Each structure stands twice: as C-alpha cells, then as structure tokens.
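The following blocks contain the structures, represented as structure tokens.
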Structure 1
Amino acid sequence: MIRDQGSDDWVSPEPASDVIIDSVLEATDLSADNIASLDTYVDSEALREVVVEGGAESVTFTIEGHDVTVTADSAVSVDT
C-alpha cells in the first residue's frame, strides 16, 4: 500500500499490515502490545482481494473493538 503523505515526494510501498496497524494505533489509544497479528482479525484472502487484486471495493473487520475499513484505493478508516 502507498500511504497518503500529502506531498509530491517519491514514496515507497509498505506492507498493508503495517499501514493498517499504524492507522489503528494513530486513531485509538491502543498500543502495539494490544494488537495481535493482522491475520487474527481479517482473512488474508479477503484483504488481498481488496488491496492487491482489486476484486472487491472494501473489507471491514474489527480490531480490539474498533471497526477498520480498507478500500481498494488504499484508504484505511478506523471507527473509534
């Protein structure tokens, strides 16, 4: 996934799991110690279908009580 950095600088892709977990940490009061591996919360094939294959518009799952939605355009939203 490419993070939306809000600039025209060159960016390097990051693993979707890193971007998603970082988004959850930024939007909540959770710490990295509170979050298990991403595949604990979402089916890896469902996530791949959205992020890599583009066969689905979005996938929503729950991480420690917070709904997380990942869309095909790499947006991550976290309900707090």
Structure 2
Amino acid sequence: MWEETEALEQFGQQALVSLFVNIVVLVTVWWSLQTFKWDLFVADPDGPKAKALVILVAIAITHLVSSFLLNYFNWSTMLRHLF
C-alpha cells in the first residue's frame, strides 16, 4: 500500500514539473518570437492567419524544447540506478 501511494505521489510531482517546464518554455518562446520579423514571410503580419501561424510556431517550438528538457531531466535522474 505504501509503495502505491509513493508511486502516485511521484507521478503527481512529475506532472507538476512537466506543467511548470512547459509554461516557462512557452512564455520564453512567445517572448522570443515577438522580436521576429514576420513581415518578411507573411503578407499581412497583423492578420488572423499570421497570428495563428505565430501561435502554431510557438506551440511547435515549445513542444520540441520542453520535450528535450524533460527527457534530459528524466534520463539524468535514472542514472542513479546505473551504479
């Protein structure tokens, strides 16, 4: 019973860390994309299609970066089982 409670607590902690990392990375990516000159690639950079493109690019980059960071964190914590 104790092991089950401990495992569920670890899942909860992992979910909390994942949410925090994703939000921090999303804010950082959104902030950095604001300096990008979208008018070089999009005819109407203030239009709804351009805004949708910025949102999709931000989500895609956030997914890539946060997946890398969370995988790196998980793999580094698993190294303790090696020795």
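What the table shows:
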{"read-out": "Relative contact order in percent (Cα under 8 Å, 6 or more apart) derived as 35 - corresponding label from 1, 2", "value": "2"}
{"read-out": "Identity of the structure behind 38, 14, 8 (criterion: semi-axes √(5λ) of the Cα gyration tensor in Å, calculated), options 1, 2", "value": "2"}
{"read-out": "Parent structure of the calculated result 11.4, given that mean count of other Cβ atoms within 10 Å over residues 26-33 is the read-out and 1, 2 the choices", "value": "1"}
{"read-out": "Among 1, 2, structure where helix-only ellipticity at 222 nm (-39500 (n - 2.57) for each DSSP H run of 4 or more, over all residues; to 500) as derived comes to -27500", "value": "2"}
{"read-out": "Comparison of 1, 2 by mean count of other Cβ atoms within 10 Å over residues 18-25 - largest value held by", "value": "1"}
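We did not get these values from a lab; they are worked out from the coordinates using the rules stated. Predicted model, so just to flag it, every value in this text is computed and none were measured. Cβ atoms are built from the backbone, for glycine too; each structure is taken alone.
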